[in-house]
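Student: What follows is a group of structures, each given as structure tokens.
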Structure I
Amino acid sequence: MNLSAAYPLLLLVISNIFMTYAWYGHLKTMKDSPIWIVILASWGIAFFEYVFQVPANRWGFEYYSLPQLKILQEVITILVFIFFSTFYMNQSFKWDYLWAGLCMVGAVYFVFK
């Protein structure tokens, strides 16, 4: 893989970090806040998700098919979520997550085959 093809993947990782925090970070940091404040804060964070996701998909489409981009995005999402839930939200890791991840690796294999 050349560096240009890897750049969209890096942008997808950054995008997913923002997305995961926008969706779930408030469960830890804004437990006592009114829901409308949580929604506005999440929208503000999600803006940065799109700042990275839109170029990642646009530039990534030069190297990957649409199904390949979608599967790669889903794999990145689950990996980011596992790290986020384990290290930020202090949720215990379960081996089922690994098995589910291996199923997704199979999906990557088949979409690139």
Structure II
Amino acid sequence: MDQQVKDKIENEITNNEVCLFMKGTPEVPECGFSMAVTNILKLLEVNFKGVNVLADQSIREGIKVYSEWPTIPQLYVKKEFVGGCDIIKEMFENGELKKYLQDKNISHKQ
């Protein structure tokens, strides 16, 4: 990954407390996994930035290298990689996601 791509990724992660690298947009997710994570965040009323990796192939490939995680979506909270769809769904279902957001002082539905 070149430095310009790394800088773009870091800029999104740094400037958005909750950042979701996804296929499509929060309004129109373009894959079921991205839709699932988007729906969880919306259900919890979390304000987040969606980064559409389909709009930029270098970001799509770069985020996988950056996080050392092979799949998309990828959720970052306060610069920390939380996980992909399966991890977020599991965290949501067992209540861990709410606790995580609370610990990070991220506004969400109680």
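Just so you know, all these numbers are worked out from the coordinates, no wet-lab data involved. For clarity, every value in this text was computed on a predicted model and none was experimentally measured. Cβ atoms are built from the backbone, for glycine too; each structure is taken alone.
Student: Here helix-only ellipticity at 222 nm (-39500 (n - 2.57) for each DSSP H run of 4 or more, over all residues; to 500) was calculated and came to -25000; which of the structures I, II was it taken from? Could the numbers behind the result be given before it?
Tutor: Numbers: I: -25000; II: -14500.
The structure behind it is I.
Student: Which one of I, II has mean count of other Cβ atoms within 10 Å over residues 59-66, as calculated from the coordinates, equal to 18.1? Kindly include the intermediate steps, with their values, before the conclusion.
Tutor: On the way: I: 14.6; II: 18.1.
The value was obtained from structure II.
Student: Of structures I, II, which gives 4.2 when distance in nm of label points 7 Å out along Cα→Cβ at positions 43 and 99 is computed from the coordinates? Could you put the intermediate results ahead of the total?
Tutor: Numbers: I: 4.2; II: 1.8.
Corresponding structure: I.
Student: Can you tell which of I, II yields 2.6 when distance in nm of label points 7 Å out along Cα→Cβ at positions 3 and 67 is derived from it? All intermediate terms of the calculation are to be shown ahead of the outcome.
Tutor: Numbers: I: 3.2; II: 2.6.
Computed on structure II.
Student: Rank structures I, II by Cα Rg over 2.2 N^0.38 Å and report only the one at the top, that is, the highest.
Tutor: Numbers: I: 1.17; II: 0.99.
For this comparison of Cα Rg over 2.2 N^0.38 Å, the top structure is I.
Student: A further question follows. When you work out distance in nm of label points 7 Å out along Cα→Cβ at positions 19 and 51 for each of the structures I, II, which one comes out largest? Each step should come with its number before you reach the end.
Tutor: Working: I: 1.8; II: 0.4.
Checked I, II; max of distance in nm of label points 7 Å out along Cα→Cβ at positions 19 and 51 sits with I.
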